[in-house]
Structure 1
Amino acid sequence: MSTKQCYYETLEVERTADESGLKTAFRKLAMKWHPDKNPGDAASEVKFKEIAEAYEVLKDPNKRAAYD
């Protein structure tokens with residue numbers, strides 16, 4: 001799934017966020033938008049997938065460097 005939105009904006013973090021900051025932001029947003037917490041809400045599922053994609057890219061130093 002590819003999004004046009006900035007991954008940093010998706011996770012609501014600064015570009016200088018470290019691994020710990022990324023993880024904290026991911027967990028907070030994942031809890032809020034998780035499909036199990038919002039059953040039947042298709043928008044929540046989409047948002048959750050965007051958050052997961054952003055975290056997957058930004059937590060990996062190589063993927064993050066390529067993204068930046």
Structure 2
Amino acid sequence: MDWNRVEGNWKQFKGKVREKWAELTDDDLARMDGKREQFEGVLQERYGEGRDRIREDVDAWLKTLKS
């Protein structure tokens with residue numbers, strides 16, 4: 001699945017995001033508003049991982065989603 005579908009259906013995907021990244025708060029999810037760059041930035045803050053590692057994790061997660 002590509003990120004555009006996630007962004008376009010952000011409300012539906014928030015639950016799946018919380019399943020994968022449980023440390024995210026409701027405020028984090030609202031702040032992201034489906035924008036990948038903001039999403040990855042918040043993940044970096046919460047999990048203390050580098051940008052490349054976060055991008056790999058997000059890409060792997062996207063591959064697990066049904067198209």
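Readers should treat all values here as calculations from the given coordinates under stated rules, not as data from a laboratory. Remember, predicted model here, so these are calculated numbers, not experimental data. Cβ atoms are built from the backbone, for glycine too; each structure is taken alone.
Give the label, chosen from 1, 2, of the structure having the highest value of FRET efficiency 1/(1 + (r/R0)^6) of positions 22 and 46 (r between Cβ atoms, R0 = 25 Å, to 0.05).
When FRET efficiency 1/(1 + (r/R0)^6) of positions 22 and 46 (r between Cβ atoms, R0 = 25 Å, to 0.05) is computed for each of 1, 2, structure 2 gives the biggest number.
Looking at structures 1, 2, which one was Cα extents along the principal axes in Å calculated from, given that it came out as 36, 23, 15?
Details: 1: 36, 23, 15; 2: 29, 24, 19.
It must be structure 1, since only it matches.
With helix-only ellipticity at 222 nm (-39500 (n - 2.57) for each DSSP H run of 4 or more, over all residues; to 500) coming out at -22000, pick the structure among 1, 2 it was computed from.
On the way: 1: -20000; 2: -22000.
Answer for the origin of the read-out: 2.
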